[in-house]
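**Q** In structure tokens below, several structures.
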Structure I
Amino acid sequence: MAPPAAAQQQRSAKIAEYERFIGERLRPDLEAAERARDETQREVLRWEALAVNAKSLREEGREEMRTLVDLGSQVYCQAEVPDTSRVFVNVGLGFHAEMDLSQAEAFAEKKVAALRVKVKARVDEVANVQSHVKLVTEGIRELMQLDPGGSSKQRSRGGFNELS
């Protein structure tokens, strides 16, 4: 068995290693998983908006309309749509398909259903990384309470407590 000072030094080194693992690996993984989840949720909202807009245009029976079009970088211009019966829908990989409003609505609803499955997977991924953070944090807490003499001793260190 190692002398108490050496055991404490090994424990401190292991605690520092676990804290570094949380900071360098788990925290960036958690942030990336949360960003992916949030982006997928935003995509669901965009497709839901398309479905709602296509349905309202179809039900209103409007043949033409004026709208603002985003040219990019938050620059908008007015546009006239002479025929609202057909729209171009970005179906992915840079392809746009011309659809009538009922087709666009049906396509958007299918896309929303598929994206909801993806959102659930992203939520599960975030929960998985959070559980890893919690597991490592609990391991650090246990290491901090170990004392060769049998008594419990707390080490005050900032950084990892805010993760739980």
Structure II
Amino acid sequence: MASHQPVNFWKYDYGSDMDRFDALLLDALQHENRQTAEALSQKVGLSPDACRKRLNRLRAAGYIEADVAILSPAKLGRGLMLVVEVSLQSERPADLDRFKARMLDAPEVMQCYYVTGNADFILILSARDMADYEAFTRRHFFSEANIARFRTSAVMDRVKVGFVMPVEA
């Protein structure tokens, strides 16, 4: 007679096999990540302890990449937001890696995406003013021989900001 082995949820690799409670927790958390386990338990119908355990498991499994705060650029004196398309001369792996590393090290760059289409990279960055942005372009674009061109769009209104996405079980 085979013995029943309980499932160790801490070691179980859920992959994309989230259940409804996991999806509800992630959805609630991505809208407001400072909620207590008690508040989450009211929203998802689990005990606070079960919420804590599930969140720990979801963090360990990589579903939650970071807990961040969205800061006000205007309050920090960085009210100029820019969307920049960057095209490189060469897309050799070493050249791509060098550009990625430079963007990772640039504090002005809030987001950097390696993309397909008309440009190689899309950057979202903040600046104090246009002179600050010009200094950024001189440091990171004009001084780099592998930059073929860049095209900048200034943000007129932050209509939607965040990383909220649909979560399905």
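**Q** Where does the value 3.3 come from, among I, II, when distance in nm of label points 7 Å out along Cα→Cβ at positions 59 and 123 is the thing being computed? Intermediate results must be reported in sequence, preceding the final value.
**A** On the way: I: 2.7; II: 3.3.
Considering all the candidates, the number was obtained from II.
**Q** Taking volume of the Cα convex hull per residue in Å³ as the criterion, which structure among I, II has the greatest value?
**A** Values: I: 163; II: 177.
Largest value of volume of the Cα convex hull per residue in Å³: II.
**Q** By the measure distance in nm of label points 7 Å out along Cα→Cβ at positions 51 and 99, tell me the structure among I, II with the highest figure.
**A** Looking at the calculated values, the largest one is II.
**Q** For the read-out helix-only ellipticity at 222 nm (-39500 (n - 2.57) for each DSSP H run of 4 or more, over all residues; to 500), a value of -21500 was computed from one structure; give its label from I, II. Walk me through the numbers on the way to the answer.
**A** Numbers: I: -21500; II: -9500.
Derived from I, not from the others.
**Q** When FRET efficiency 1/(1 + (r/R0)^6) of positions 35 and 131 (r between Cβ atoms, R0 = 30 Å, to 0.05) is calculated for each of the structures I, II, which structure yields the highest value? Write down the numbers at each step before the final one.
**A** Numbers: I: 0.95; II: 0.15.
Answer by largest value of FRET efficiency 1/(1 + (r/R0)^6) of positions 35 and 131 (r between Cβ atoms, R0 = 30 Å, to 0.05): I.
**Q** Next question. Among I, II, considering only Cα Rg over 2.2 N^0.38 Å, for residues 91-138 alone, which has the greatest calculated value?
**A** Working: I: 1.85; II: 1.22.
Answer by largest value of Cα Rg over 2.2 N^0.38 Å, for residues 91-138 alone: I.
**Q** Which structure, out of I, II, was distance in nm of label points 7 Å out along Cα→Cβ at positions 67 and 115 derived from, given a value of 1.5?
**A** Details: I: 1.5; II: 3.2.
Derived from I, not from the others.
**Q** The value 3.2 for distance in nm of label points 7 Å out along Cα→Cβ at positions 43 and 107 was derived from one model only; which of I, II is it?
**A** Working: I: 1.6; II: 3.2.
Matching structure: II.
Taken together, the values in this text are just the output of simple stated rules run on the coordinates, not laboratory data. This one's a predicted model, so the numbers in the text were calculated from it and none came from an experiment. Cβ atoms are built from the backbone, for glycine too; each structure is taken alone.
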